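Given below, in the form of structure tokens, are the structures.
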Structure I
Amino acid sequence: MYLHKLTLSNFKSYDEAEFLFCDKINCFVGDNGVGKTNLLDAIHYLAFCKSYFTSVDTYNIRHGQDFFAIHGLWAHGDQSDLLQCVQKKGQRKKFLLNKKEYDRLADHIGMIPLVMISPYDRDLINDGSEIRRKYIDSVISQFDRIYLDDLINYNKALNQRNALLKLFAERQTFEPGSLDIWDEKLVLLGTLIHSKRRVFLEEFVPIFRKYYRIISGDSETVDIRYVSQLHERPMKELLDESLARDRMTQFTSAGTHKDDLDFMMGDFPVKRYGSQGQQKSFVVAVKLAQFDFTRNKKGFKPILLLDDVFDKLDDHRVEQLIKLVSEDNFGQVFITDTQEEKMNRIFSRIPISHKIFRIPGDEVR
């Protein structure tokens, strides 16, 4: 499946625009701020029914207008599907497949697997543990509905336990029996979540290392280490041991909600010791591993969006990355970059079907 035609109306910086794509590599080139990333976000909408950058849909309506619309014509074999996303101010978002509206947006998720690599992904390295947990949870949840349900129920039980701890502190009372109900749920669900995260990373990390070697030329040794309190002791022991502290802080301090990932280069954290280029290569390798993992689970190639990923990469790494996504393992790819001459030079050496769009260009009206 690939995106053949994209039509925009009042979406972000675009009044009206229409693009016809090839089934392999499509490049949007132009100066910073002309709207290249907005095109990738429109494609992201068609796959996930939401923006990659904001949770408020109305923020994406062009200034002075009261709606936006995104239309995508997807080709697969001899057939095609029309996807439409329409957001009007003051109304709920509508998503339609072949002009029939979905009852639930969740019913569409998974139809078009897509992986986006963006400068914002550096937050995986630089921000706190929550963003890294959310990342691995989002990848696992695309293929394991039971995992997603367990995660939702774990967080509900965690919120209930924290509410009880706060209530006990306010009333200066303590009822251990009330906590036991939620402890049992946290023990059961936390143990299952920990086990599936561990299995996922055992499969994921070798794929990540493979892509990092390709991008970097095998010049550094990297690793992703799963950090969890449950590695050493069972969840029940952790909750019992932390109870006194939890009563003081009014917060559950032990469990899988404290898990993290250590991103390593050799024996040192990438966050502290990796250069900007090394950090970017690290994150790109993580996302390419996600692509590979997704393809293996879904049985077909996801769409790949590369937003400004060549900044801070030397020419060798840029060409290595282009060669990589030109291979048969990858399907349709969308790239943004500021240097049209560089892209033309690279494609002159790599025989692959491609189209280069100058933004803004004739497609924008």
Structure II
Amino acid sequence: MESLTVRPIRAEETGDVAAFISAGYDNDIFFKWAVANDEERLQIVTEYYKVYLNAKGCISHVAETPSKGGVGATVWLPHDVDISIYDDIDRVVGPYAPQFRAVADNSHYSEPPMGPFYQLVAVVTAKEARRMGVGAALLKYQLDHLDALGISTYLEASTPYTGKGIYGKFGYQPVGELMHFGENAVLYPLWRPANRKSTMEFGGYEWRVLEENQDSYFLLSEQVLEPGIYHDKFEGTKWEDSSIRKYLNGAFLETFKLEDRERLIENSTVPSTNPWYGAGSQTTTSDRAFLLSVEEVVKYLGNSGQLKCPVERFYISDHFNENRKAVLPEGTPARWFLRTQGSTADFVCVVTNEGKISISGDFVNRASTPLFKVGIRPAIRVKKGK
């Protein structure tokens, strides 16, 4: 079977992905009801999905094979998406706005009063790639990530739910009332509680599984392992020159047994430029233990869209704060350092006690005190044991 790769879409692909999804839904009963004119449907539904793909917090992925290129796509929206997108939808769908509004209005009766959750608003597989596991690969890619965050999901299927199809395979169950539109168009609301993955023990520490591949784990320490400083002097400091990097790849690794150290994978730690202030490094380092970047925190611990569209001036604060909080072994809440430089070279980004991501950062030589705890929360990549 040909290899299949799933990845996030790129900004310049938005139009093509929207058109791909629209083509995949051309014979869908619901969209045939929403846009009865066969000649207009493809363009109207394409514009409809462009609005979703450009919405703040939208997450979309494509599946590719070496020979066929793009063969599938998914689109996910946070439950608290900005409601102004519905005005944008009214504008792009024109005379078909009442049909699309009817769906948005009825969804609120079936969505469980829980949050946060993500809604799957599109999953499409190219005709030539069906029965190749494309849809399952796309769903697994995002559901694994949301499970790690403890986030549930919701969708409205346009075909009857039997419990035996792809949605049943991933644990979706009927919720709320069926949504009837016209004579034949029916949507079937489905809900999937998060299947949160447990942490794992390795090297004498407890780790959160950020990502699991066929032969390895990407792990983040569940706790702030110890108080510490990023750098021992107040000076312009990049990750590659920091005291904390020297410690993590030296004395910290010595705390592991030899057989555990041999399972650690050399990680190509890519440069992380501050997304709001521009400070950063251009050097890729090789590390067996390292700190997460701002981008990795957002990717693996919750993405509300604020990294690209800031709401606050100096930090990201959203409904993923709780997921980013961490404590020291004795249970005391603590800040934890990231490897991304702050607003200037002598500042470094941190996650605060409240779980906020401070993009402006804190002093590189900020030391932990009895009243102000700050410390080390490392990440590692580990080979799976036999």
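No lab work stands behind these numbers, since they all come straight from the coordinates. Everything numeric in this text was worked out from a predicted model, so none of it was measured. Cβ atoms are built from the backbone, for glycine too; each structure is taken alone.
Annotations
- Origin of the derived value 26 (relative contact order in percent (Cα under 8 Å, 6 or more apart); candidates I, II): I
- Which of I, II yields 2.9 [distance in nm of label points 7 Å out along Cα→Cβ at positions 172 and 300, calculated]: II
- With respect to mean count of other Cβ atoms within 10 Å over residues 180-187, the largest value across structures I, II is given by I.
- Structure (I, II) behind the derived value 1.00 of FRET efficiency 1/(1 + (r/R0)^6) of positions 44 and 332 (r between Cβ atoms, R0 = 25 Å, to 0.05): I
- Of the structures I, II, the one that -7000 was derived from, the read-out being helix-only ellipticity at 222 nm (-39500 (n - 2.57) for each DSSP H run of 4 or more, over all residues; to 500): II
- Mean count of other Cβ atoms within 10 Å over residues 244-251 derived as 13.5 - corresponding label from I, II: I
- Per FRET efficiency 1/(1 + (r/R0)^6) of positions 140 and 236 (r between Cβ atoms, R0 = 41 Å, to 0.05), the highest-valued of structures I, II: I
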